Structure P
Amino acid sequence: MVFTGFFDTLMVGQLGTVELAAAGISNSIFFFVAIFPLGVTMAFATIIGILQGKNKTSSYHLLARDSFIVTLVLSVLASLVIVLFIHHFYLFEQTEEVTLLTKPYLKLLMWSLTPMLVFFFAKNICDGFSFTLGGMIVTITALILNVFLNWVLIFGNLGFDAYGLNGAGYATIISRIYLAFGMMALLFWSNKIPISLEAFLRGFVVKSRVYFYKKIITLGLPTGLQYFFEIAAFAGAAIMAGWLGAKELAAHNLAITLASVTYMFAGGISAGASICVAKADGNKNLNNVYKYGLNGHLLGLIVMSVFAIMFFSINTELAALFSEDREVIKLGAQLLILAAIFQLGDGIQAVSVGILRGISDVQIPSIIVFVAYWIIAMPIGYWVANKTSPDFFYHGVNGIWVGLTIGLTLSAITLSYRFYLLIRRL
């Protein structure tokens with residue numbers, strides 16, 4: 001899913017610096033809104049793990065029904081928020097040329113929101129049953145489709161008009177519709193998932209119970225807030241970068257695109273560890289809870305160490321993939337050095353959030369994430385970016401990333417400590 005954004009940015013970057021900047025601010029605003037409902041869907045997999053641990057197999061279709069309703073409601077509300085942002089885009093104080101390109105592109109991204117969330121609903125239900133292969137196949141084929149459609153619609157190949165940046169928006173809509181239908185088909189017709197389409201539909205005529213809605217709210221809302229506080233901080237960083245200029249925003253966009261790709265590997269480990277921890281916690285096996293948490297952290301460290309080395313060693317080459325502008329490449333390479341520094345913290349934090357969710361500890365972690373990003377990281381980033389000497393390396397967009405690095409590191413240390421402290425007390 002993140003590779004889709006990666007290739008969108010890579011291909012849009014060939015159009016120019018302004019297009020790259022517009023794509024960056026659009027995706028930042030889109031995920032600023034979408035991340036909360038997306039985070040709520042992450043709880044579906046954890047709840048499935050808890051039900052498996054407690055052997056409550058007859059309730060799966062009711063959880064799927066209630067989760068689907070929650071997903072649709074959240075998608076409507078989130079779409080309305082994006083419309084509101086489009087009509088009041090002046091609040092983001094971006095340059096006129098960036099604003100002109102951003103508004104129509106953001107509107108196209110809005111239409112892709114509902115199918116994207118439906119995909120995540122189905123994917124997280126499947127993940128809860130440890131059936132992740134199907135979701136991987138669907139997302140890889142959707143990625144190929146998206147890249148092909150980008151090539152056709154952005155640049156006007158195969159006889160189509162060249163839609164430029166908006167072409168990436170049309171490609172995103174089509175590929176996410178494919179994602180939704182493909183994942184729903186896997187959910188209801190795979191023999192690895194004990195939920196049939198008939199049982200799912202039959203659930204809508206059964207009297208609703210409060211139990212699963214309460215469970216989704218208890219686990220899902222704080223989880224959504226955790227992701228929201230983090231992604232909102234990066235969206236805020238993109239807005240602050242836009243205040244500095246189009247080149248700074250373009251550099252931020254290419255660096256955050258690459259950092260998002262590496263983060264998803266840690267996010268995958270986090271999701272797997274969360275499900276395993278939830279199952280172990282459901283059957284009261286505290287020894288396995290500890291082992292899954294520890295090994296999740298170790299895997300996260302190993303994977304993110306590899307990416308840190310990569311960002312340190314070939315930062316200029318990676319930045320040059322996205323732009324031909326020398327200044328953008330220089331700024332992007334500097335940001336990738338800072339991204340290398342926070343890779344370990346990013347990985348540990350991602351895993352810690354997942355395993356804490358697996359033991360149903362979500363409220364305090366939400367507060368920790370909020371404080372780390374919004375009380376510490378963002379103010380520090382703004383001050384270093386704007387109040388230090390222009391001759392200082394961390395002045396400007398680099399300063400924004402200094403703040404993010406500090407926030408990530410503090411969040412990782414605190415969340416990890418909390419998990420092992422809670423395990424000792426159980």
Structure Q
Amino acid sequence: MSQASASTASPPSFDAGRVRQDFPILDREVRGRRLAYLDNAATTQKPKVVLDALTRYYTEHNANIHRGVHYLSEVATQAHEAARLTAQRFLNARQTREMIFTRNATEGINLVAQSFGRRHIGKGDEVVITGMEHHSNIVPWQLLCEQTGAVLRVVPIADDGELIWEEFERLVGPRTKLVAAVHLSNSLGTVNPVSRIVELAHQHGAAVLLDGAQAAYHFPVDVQALDCDFYVATGHKLYGPTGIGLLYGKAAHLEEMPPYQGGGDMISSVTFEKTTYNEIPYKFEAGTPHIAGAIGLGAAIKYLTGLGFDQVALHERELLAYATDALQQIPGLKLIGTAPEKASILSFVMEGIHPHDIGTIVDREGVAIRTGHHCTQPVMDRFGIPATARASLAMYNTRNDIDALVVALEQVRRVLA
């Protein structure tokens with residue numbers, strides 16, 4: 001196997017081997033072999049600081065927040081709102097009130113579709129998405145269009161997995177009310193030109209939602225610099241807990257949007273005749289939130305940024321180059337998604353072998369990858385395949401993980417080719 005050139009070597013200030021020691025699960029063996037965890041696009045593993053934060057909350061200050069006047073409630077409230085401040089700084093939002101806690105990125109997209117969308121998008125209006133979207137950034141807009149009579153437009157993608165920009169320019173026009181685009185494709189690895197997308201949409205007066213579920217844990221995101229109207233991320237891919245996500249929205253939009261759900265804490269006053277709503281962000285956080293999840297996500301973000309996020313991105317870029325070179329040397333293997341601007345994802349097929357069989361055999365070698373359509377069935381249709389095998393990278397992965405994958409794929413060829 002060829003080695004990546006010295007010019008692309010990981011920066012000396014980032015030591016993935018040392019980082020691995022912070023993740024207890026990476027020490028375990030799977031089927032008698034050292035675990036090579038390469039399913040990070042599905043979910044990342046959690047560092048000990050996050051596990052400790054969850055344990056500390058439940059053992060030291062478990063209480064409901066915002067409404068309590070006793071000590072535990074006050075401490076829990078402070079920790080929860082401190083996590084919101086951490087999230088604001090992470091995405092560089094202007095204000096903490098622009099950061100809404102959700103269950104995941106999917107809920108954030110649905111919130112925007114049903115609140116902003118129902119108010120601003122009507123019969124004959126258009127919503128523009130791309131051909132590489134996750135189902136979570138397709139179905140909510142289909143539902144909205146069915147409810148309102150709006151039309152869904154889809155920007156096609158080229159053979160290498162890049163957007164066809166000329167088609168984007170053609171489809172965004174005076175009827176476009178919203179553009180929803182993935183920042184980093186979960187099945188192709190394509191990094192979209194999101195700044196250009198925002199600029200084009202705004203030229204036509206359309207709002208923009210960016211799906212950052214994959215992007216936010218691979219490289220820094222600055223929502224002010226992007227000037228997007230909405231940005232969603234999910235905690236379990238940010239090395240944090242499941243069941244917690246982030247929705248950034250410009251304050252001007254959030255102020256005029258109606259509540260997405262009704263219940264406790266999102267209200268100022270309730271009578272049988274009339275209800276008045278709480279200020280943002282609480283207007284969109286009905287009921288008891290995932291308090292521990294928010295606190296755990298705050299701990300995860302602090303851990304990630306404390307490592308030097310730019311250095312993390314450089315390490316992952318080098319590792320992607322090394323892995324791409326290694327996989328391309330395997331006879332009969334074809335990468336799906338080869339855009340020039342790409343990160344973290346290696347989707348592939350092997351001639352004459354079903355991806356599910358690939359996943360089963362590499363699992364026997366202690367290597368965890370994902371197989372299937374990755375909640376992007378239209379992408380699979382575009383490339384004329386039912387599914388792919390997908391290896392996806394995170395900051396704790398090393399060349400040893402890639403080498404283990406290559407050995408496992410060689411075993412696949414011996415058994416099935």
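Every number in this text was worked out from the coordinates using simple rules, so none of it is lab data. Everything quoted here is computed from the prediction, not taken from an experiment. Cβ atoms are built from the backbone, for glycine too; each structure is taken alone.
Among candidates P, Q, the computation of distance in nm of label points 7 Å out along Cα→Cβ at positions 27 and 91 that gave 3.5 used structure Q.
Taking distance in nm of label points 7 Å out along Cα→Cβ at positions 195 and 267 as the criterion, the largest value within structures P, Q is that of Q. Assign the value 133, calculated as volume of the Cα convex hull per residue in Å³, to the correct structure from P, Q. Going through each structure in turn, the value belongs to P.
When FRET efficiency 1/(1 + (r/R0)^6) of positions 51 and 307 (r between Cβ atoms, R0 = 35 Å, to 0.05) is computed for each of P, Q, the one that comes out at 1.00 is Q. Name the one structure among P, Q that helix-only ellipticity at 222 nm (-39500 (n - 2.57) for each DSSP H run of 4 or more, over all residues; to 500) of -11500 was derived from. The read-out was computed on structure Q.
Look at distance in nm of label points 7 Å out along Cα→Cβ at positions 179 and 403 for each of P, Q: the largest one is in Q. Suppose you compute mean count of other Cβ atoms within 10 Å over residues 83-90 for every structure in P, Q: which one lands on 12.6? This value belongs to structure P.
I have 20.7, 71 for Rg and Dmax of the Cα atoms in Å, for residues 171-362 alone, calculated from one of the structures P, Q. Which structure is it? Working through the options, I get structure Q.
Tell me which structure, out of P, Q, gives 2.1 once distance in nm of label points 7 Å out along Cα→Cβ at positions 75 and 243 is calculated. This figure was derived from Q.
Look at distance in nm of label points 7 Å out along Cα→Cβ at positions 163 and 219 for each of P, Q: the largest one is in P.
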